[in-house]
1. Please compute relative contact order in percent (Cα under 8 Å, 6 or more apart) for structures P, Q and give me the label with the greatest value.
2. If distance in nm of label points 7 Å out along Cα→Cβ at positions 105 and 153 is computed to be 1.4, which of P, Q is the source?
3. Ranked by volume of the Cα convex hull per residue in Å³, which of P, Q sits at the highest value?
4. Assuming -23000 is helix-only ellipticity at 222 nm (-39500 (n - 2.57) for each DSSP H run of 4 or more, over all residues; to 500) as calculated from a single structure, say which of P, Q it is.
5. Out of P, Q, which one gives 21.6 for mean count of other Cβ atoms within 10 Å over residues 17-24 as computed from the coordinates?
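FYI, it's all coordinate maths here, none of it is from the lab. Not measured: the values here are computed from a predicted model. Cβ atoms are built from the backbone, for glycine too; each structure is taken alone.
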Structure P
Amino acid sequence: MIEKLLEFDTELFIYLNNLGSTNWDAFWMAYTTKFNWIPLYAILLYLLYKQLGLKPLLVTIVVVAVMVLFTDQITNLFKHGLQRPRPCQLDELADKIRLVKSSCGGRYGYFSGHASNSMALAVFIGFMLRYRFKYLKWILIVWAFLMAYSRVYIGVHYPLDILSGMIFGAMCGYGFYKINLYLIKKFVSVG
């Protein structure tokens with residue numbers, strides 16, 4: 001059963017990865033680069049400040065930092081624990097895929113840190129701002145989904161890597177959202 005799933009995952013990866021073209025490579029490389037999203041993070045930070053005020057925002061910043069650190073470290077535990085090679089690390093796939101990046105990245109890829117971090121952030125911020133900005137959560141989820149897809153496009157993750165990362169990230173985003181509400185209520189709203 002697992003063999004069939006991994007075989008399907010590889011076939012789907014090859015199909016999706018080969019949908020790319022050199023015309024779109026620069027776009028997806030820019031999209032997958034985390035530092036290019038600093039303006040978005042700044043806007044989200046401003047929106048949180050406008051909604052929460054300074055003290056709750058400071059708590060939220062700490063919680064988000066811990067959330068990203070947590071998702072990143074758990075991702076690394078899975079990568080090194082399961083040791084599933086990235087598709088770009090396998091010689092038998094070298095002539096079947098498009099590696100858009102100049103390097104493959106780390107040796108192992110299950111599951112995607114980009115997918116888990118971006119989905120955690122999307123869910124967390126989406127819940128934090130859901131009453132004020134009705135459609136923002138959906139925009140952020142699409143943003144996170146495209147971030148995850150970019151990893152398949154550039155050739156460094158299988159679809160199962162990104163799906164698992166997105167599910168894990170969504171659970172973390174919601175869990176840390178609840179923790180954030182508790183901390184704000186306990187330490188800021190007291191008074």
Structure Q
Amino acid sequence: MTKIAVVLGSTRTGRAGERVARWVVDQARQRGDADYDLVDLAQVDLPQIDQPSPPARGHYADPDTQRWARTVAAYDGYVIVTPEYNHSFPGVLKNALDRVYAEWNNKAAALVSYGMNGGVRAVEALRPVLGALQLADVAAQVTLDMRTDFTGFGAEFTPGEHQGAALEAMLDQLVSWSDALAQTRPANA
């Protein structure tokens with residue numbers, strides 16, 4: 001069965017993203033079309049990149065990077081849950097994306113963002129990074145606005161009814177693309 005990681009891209013204390021990621025996982029698991037796992041970057045706890053060799057070479061000397069490479073390689077696709085920080089996405093997410101290379105290649109990614117105006121600038125900042133990693137990002141996305149999908153500026157997550165339909169459409173595309181792209185990877189990858 002197709003394996004999808006829901007990557008929680010924020011490690012901030014009291015983050016709204018944990019509630020968002022759990023909502024994504026709970027809704028996705030009801031579909032029965034793939035295996036969905038939460039991958040929380042706060043639990044992965046990657047140090048800043050300090051590898052002597054560029055990730056594209058695939059020589060991961062650091063044990064943290066080796067573990068992360070195995071985690072990334074285990075999935076066919078990814079839902080990246082990200083807040084918008086200063087018109088972009090968090091550094092911890094960039095560090096996780098940049099840390100390995102081939103493990104991301106020829107897979108699909110979907111984006112769930114949150115923030116003022118739904119976090120759309122974080123998504124637009126992420127798309128070229130995903131392209132450089134040879135991750136195909138699907139068009140459908142979920143954008144959660146701090147003013148309408150949360151109360152108390154993130155204290156409580158109350159997604160609008162339309163967000164469930166947006167999530168379904170996004171997951172439909174993600175699973176379809178993940179399945180199609182699996183055919184492009186070597187059987188042992």
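1. Details: P: 30; Q: 22.
Of structures P, Q, the maximum of relative contact order in percent (Cα under 8 Å, 6 or more apart) occurs in P.
2. Details: P: 1.4; Q: 4.5.
Comparing all candidates, it corresponds to P.
3. Details: P: 124; Q: 107.
Max of volume of the Cα convex hull per residue in Å³: P.
4. Numbers: P: -23000; Q: -12000.
Among P, Q, the structure yielding -23000 for helix-only ellipticity at 222 nm (-39500 (n - 2.57) for each DSSP H run of 4 or more, over all residues; to 500) is P.
5. It was calculated from structure Q.
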